[in-house]
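Scrolling down, you'll hit the structures one after another.
Laboratory data are not the source of any read-out in this text; all were calculated from the coordinates shown. What you are looking at is a predicted structure, and each value in this text was computed from that prediction instead of being measured. Cβ atoms are built from the backbone, for glycine too; each structure is taken alone.
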Structure 1
Amino acid sequence: MKALELKGTFALVTGASSGLGMEFARQLAHRGASLILTARSRDRLQRLATDLANINGVTTHFVVADLSNSEGIDGLLRDVDALSVPVSHVINNAGFGSTGVLAQSDAATQRRMLRVNVEAMVALSQHFLPAMLARQSGGIIQVASTSGYQPTPFMATYGATKAFVLSFSQALFEETRGQNVRCTVVCPGPVPTGFQQVAGVPRSRLLSAAQLEPRQVVEEALEAYTQGEAVVVPGKLNTVHTTAVKVLPGGLVRSAARLAMRSLGRQS
């Protein structure tokens, strides 16, 4: 695979107004990539786009979009195409979770989660991949989670969406093999980005032990991407976790997951 060039190329980052998305934008701009930033918050996007352009001397655009509905996904694709710039890299970072027993959860929230975490990710991948393959350059970074490696009781839909991302991304890696187009999926554990507060995940010793800062997660993700790797699990403890669930009996893995997440069920 040829060396990856970030400087002077355009990267589209979803969920760019906070958390890992903002960190991806910062590190990509520092490496010389121009940016198309998207999220729901116009004010945050505009500030970030202005700051990164001024600090790094790169071109920045922003597109306000709500990926929790099909109209928002279609609108984002249309607005990015209207910029008439070649999108070399897509960072499918947008996503959210919720906690509790599925039978007692809000149905609309579950559907929005599926659209943001799965439908938007597939739509953006399919939309931008053909041009990457035609140019034989660039690629996609998908943000999954260690939750995608096993069933996640009391976050059932979220864990299942991340299992989809993990499987889908590895399939794309094989479909693009030998064409100088990368597809890397990053599977972070807990990251202090505000995700846990939004999802309703309480603090715990286990989460604290596995927690990594956004800077480290994005550094490892970009390194794996530039090296053409299929999967990266940032952090030693997270790597042990994802390795263990592959070899332990399924019943044991499910029971352990239920015990680890049981406090979320009690909150319902």
Structure 2
Amino acid sequence: MLLAIDIGNSTVACGLFSDGILQADWHFPSDPFTSGEEYGDLIRAGIRAAGHEPGEVRGVALCSVVPRLTPVFMLVASFQFSLSPLVASADLDTGLTLRYTDPRELGMDRLVGAAAAYARHRSWLILVDLGTATTFSVVSESGDYLGGAIAPGLGISADALAARTAQLPRVPLTPPPSVIARDTRSSIQSGLLFGHAALVDGMVERIQRELGPKARAKVLATGGQAALIAPLSRTIQETRPHLTLEGLDWLYRRLQDKEK
């Protein structure tokens, strides 16, 4: 059984895979001041809550966009599971050709998700990751990772609006009944949710125009806010909430097969 760990700016997502199938997933807050021992306890508790035992884990794969936490989770894999983890990096054979000017600057969650999506579809792709940041990644039909864009995420926008204004409250991130709202709460919800969906659609349409009519890209969404934004979007065609975890499992199995 493989333990996949996606270390993000806001949350750490974990997944258990058996023969390429996700058996269970859970997450907890990402905090650079939490100790490795505490993270190990959270991971082992999640494994047991899913009806498995930590001893069933035979491999660990992780990706991280929080450099301070990467060695912490490497130690967790070593001390809690006696395993040397696969750490996603631009140096690994992901099946993609990186056209990024400096691949070391590319977020590994973007790369891992793009690799998994391309392995599945083998077509032009626009990947929208709706997490702490909202990122766009573009992959060509021939497997070139072309680049993309990064924007503030929905949560960041909501926090900034409440923090930088005197009279606008924090509101639940649920869509109001109409874009034209008649009270402050609904007005904020309209601007945040419909506005973010419009951001996604506008960026996807600009990317598609730049690619040209021959590149009919499939648009996939992932990330913690994907379930909120995808129903409000006219361009998102498929939602894969566990794409990064799936990518870690796929990459681990790919590299294992190459070593045989």
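Couple of notes before you dig in:
- Answer label among 1, 2 for the case where Cα extents along the principal axes in Å, calculated from the coordinates, equals 49, 38, 31: 1
- Origin of the value -11000, where helix-only ellipticity at 222 nm (-39500 (n - 2.57) for each DSSP H run of 4 or more, over all residues; to 500) was derived from one of 1, 2: 2
- Answer label among 1, 2 for the case where distance in nm of label points 7 Å out along Cα→Cβ at positions 93 and 221, calculated from the coordinates, equals 3.6: 2
- When FRET efficiency 1/(1 + (r/R0)^6) of positions 37 and 229 (r between Cβ atoms, R0 = 30 Å, to 0.05) is calculated for each of the structures 1, 2, the largest result comes from 1.
- Structure (1, 2) behind the derived value 28, 15, 12 of semi-axes √(5λ) of the Cα gyration tensor in Å, for residues 5-124 alone: 1
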